[in-house]
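Next up: the structures, one after another.
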Structure 1
Amino acid sequence: MAVQDRQQVTIYEVAQRVGVSIATVSRALRGTDYVAPETRRRVLAAVEELQFRPSRLGQSLAEGRHAANGIVFPDLSGPYYSEVVLGYEEVAAELGNSVLILATHGRPDPSRKVLELARRVDGMVVMGRTVADDVVAQVAEIGVPTVLLARAAVGALDTITADNDTSARQLVEHLLEHGYQRFAYLGDPDSSPDVTDRYRAFREALTDAGRKPPRSPVRCAFDVDAGHRAARRALAGSPRPQVLVCANDEVALGAMAAAAEQGLTVPADVAITGWDDVMAARYAGLTTVHQPMRELGATAARWLQDRMAGSQAAVRREVLPTRLVVRTSCGPHDAEKEVRG
């Protein structure tokens, strides 16, 4: 029989030539102990004769896998999520994995969508406050390897977060050194585990320093327009706050625009700080906290690969370091500096 074009040969043809299932062909190629030596010899002979070259997709189909993993985000708008996705996809591509991304924001039934995705992938990363803990537990219970990112631990699942406590306290300490007394916090702590932790540490740091924290945050979404509206509300207060501590850089950039519209100078009339250290923050002179955004995504991709490969290692909990970056938006300084925890 003439040798077929290797571009057209499939795992099904190899299985047909030998008279076995495609799963047996896949196991023989991987060298597992579940294939008899004679069967493996016949499979390898057929592979050589047909010049079959196994693809990742073909092997996945043979093993009942999908050759893909999924990641669930609260939202995909904004530079923070974009950076995390880039870090995740770079590693996933190196590992030969395709990625299915689901954003739950605005979906009528996010829990159902997440469970549907879980049945289409080999493993899943769940980020932030996208679905309730019981949905995450269901995903794990059906046997899908799962890693949690930027949210509290659920059961015996690997969890990766960034340090929100240390840098929030460093930020408050720095602001108090400037003599500021009146603070407002812009952002909704109930919408994000990260922001919950930042707001808690912000309040505790003020209390520990003998200062009275604001009664409640000025709640808003985490985009520029929402920050603009929230800052207008905060700056209309009497007495006017001396500092707007913002849940992320996008909120802070909106707050800077609102202050300028009201004829206020930053930081002479009002200081403003953010969180994340996105590129726009650097050009705006925004004091902020640098997050390892790409590293968050990359670490999640590597850990998920470990679990999909069958790792039985102990449950991992990792908190990646952040750092305070001081610029001009919170007071005079000689040069940009980083305060490491």
Structure 2
Amino acid sequence: MVQAPRRREKGRRPGDPFSARPVSILGMEMTAELIARARAGDGEAFRALTEPHRRELQVHCYRMLGSFQDAEDALQDTLLAAWQGFAGFEGRASLRTWLYRIATNRCLNARRSAGRRQAKQWDVPNVVPPEPTRLGEAFWVEPIPDTLLDGVAPLGPEALYERSESVSLAFVTALQLLPPRQLAVLILRDVLGFHASEVAGMLDSSVESVKSALKRARAALQERRPAPGGEPAPAPGSPAEDAIVARFVRAWESADLDALVGLLTDDAFMAMPPMPFEYEGRDVVIRFCGNIFGAGRRFDLVPTRANGQPAFGAYLRTPSGISHGTGLYVLTLAGERICALTRFENGVLPSFGLPRSLPAR
């Protein structure tokens, strides 16, 4: 479930790439020259034009697909299609809008394909999990490293979501449950702030059709929002966040269930894609953790960040002293406690610059 969006101010702010500002004639001439060279088949000119948009396109593909690996594939397909079709770029829309059109349609094709990942069976040796509270539908969701979010252009003035909220795990997961076209319209309109007419052009649709799809998407997303009144998460990197993270590390590395109980909200939630198992409620989450620790498994945690949230590479200790990577945990915070814990497979560790194992200490 996702929280209600924080409506952004419509005013154009200094530093906003969508703000009205003087245009450098020299810059326009240089861009026109690059476009001409790229149309003529100059790869370096094409890269110079598209590189400033590469990271934000990757994040867009991630929101569309929910998978970091699928987003990378979609980005490569987008850039290849743009290169192959650049001779047909007529400049009626901006280069950025043209690239978003290609990326969005590549992602829609991927969403509609039959090759989505399948749910994974439980495979943790010597651990029998409790009966899950429910089975998650968006089990293909993967985390995205915060390092890829740095430097992404600010959202447009029409966007309704703050950047941190628009990449949170809860929001990205909820997006995956929308029909593909509604998903695309909501991201382009409410997250990126494109005008309805621009979105209609990207999707070869009408403005009325875009407005209708957006209305249905908003209603569907509303159903997955938690009841109002939840405490906001502390600011990233703040002393309050650092304190919660430090308490979690101590509790998890020492297998201290009592300490974990004190850290979790009453309605704490746990998920573990690509396994569909989900647990809702502090008691069942603690029971799950107790089964993990009860099997004699002890871990070392290495901090990182994912989706704007605190995260940790988890490394299972062995008698040899070497710790082997078993997965990545992402924390969702509410006030001074943890309201959600999401565990991902160890295959995501390299994307975060984390090793497969830790040497003996």
Structure 3
Amino acid sequence: MRPIGALRRIVVIGTGLIGTSVALALRERGVEVSLADRDPASVRLAAEIGAGTPMRAGDEPADVAVLAVPPAAVAATLLDAQKRGLARVYTDVASVKARPLREAAELGCDLTCFVAGHPLAGSERSGPAAARADLFLGRPWALCPTADTDAGALETVTALARECGAQTVVVDAAEHDQAVALVSHAPHVVAAAVAARLEQAPKVALGLAGQGVRDVTRIAAGDPELWIGILGSNALPVAEVVDEVAADLTAVAAALREGAGPGVSDLLERGGTGRRRLPGKHGGRPGAYTVVSVVIPDRPGELALLFQAAGVAGVNIEDVTIEHSPGRAVGVVELSVDPSAAQRLAEELRARGWSVPG
């Protein structure tokens, strides 16, 4: 199979967050997009926000069909799409790879023109209304070809991912599933476990909740039905990571009962070391930034003025977080910047009337 020089038309089957975001990204690149979903309302909404047009019977085969369905539905959806001749090349965006590939082979799918894929981007929100054309910019997009995969098919799907702004990473399916169990699936379970403690929390505890617990539990707001499918399709690798986390927590609980001894400090130190190993900006080593805190009123345009002031001061903002003050119309914005620029930024902000502690 020869690679396609330029994507002209794709079919997106599944107009949820990821599928619609793929459609929006490629529409911005001038690609014609046909949309399909078992829920007609989802297709209509995706079309209304500019993601493409509903797929019509009798259309010519597309360059690529993107299967944006849960892991358990990939194989059956692929078989149906291939029987209908919807495209010349097929890919998926499910977050689990080994099981769908195994099931597709068992169903007799043509795996020469199928490239298993997984863009590592998303949101705790779901559905086409949450989709964004820039969702994949700079994000890794795993591609898991098999020994049967045609080189032209791989080049075509690689081009699709890069047209969406992603950075492609070719990886074995089993290795991919073990990796995402560690960096995505198990963290979701742990976040849910922490968030579950808040279900019966007294009001005084909720009133004292700060940014820390919000950061830790943010991803727990994801769609439970979607995550049940993901976790069920990658169950054993996730279970292994959860067992390891549980062992650490059990050891810490025992240490705390004896007065927070070495077992606690050991976990905290290992946690800090692990956190520092995560890639930083542009995939390089994590930067050492200084946080400049600014108290701002909760009113329209305030953040825009804050960022404008940073631009005037010639300071690049590396990261930003916002912590709202319960019961008050103010919040604290934390701007992470290069240490050499922190003082310059603080002076510019104070000169413009903002309160900058420190």
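For Cα Rg over 2.2 N^0.38 Å, which of 1, 2, 3 scores largest?
Values: 1: 1.28; 2: 1.07; 3: 1.14.
For this comparison of Cα Rg over 2.2 N^0.38 Å, the top structure is 1.
Give the label, chosen from 1, 2, 3, of the structure having the highest value of FRET efficiency 1/(1 + (r/R0)^6) of positions 96 and 168 (r between Cβ atoms, R0 = 25 Å, to 0.05).
When FRET efficiency 1/(1 + (r/R0)^6) of positions 96 and 168 (r between Cβ atoms, R0 = 25 Å, to 0.05) is computed for each of 1, 2, 3, structure 3 gives the biggest number.
No value in this document is a laboratory result; all are computed from the given coordinates. Note that this is a predicted model, so its numbers are computed, not measured. Cβ atoms are built from the backbone, for glycine too; each structure is taken alone.
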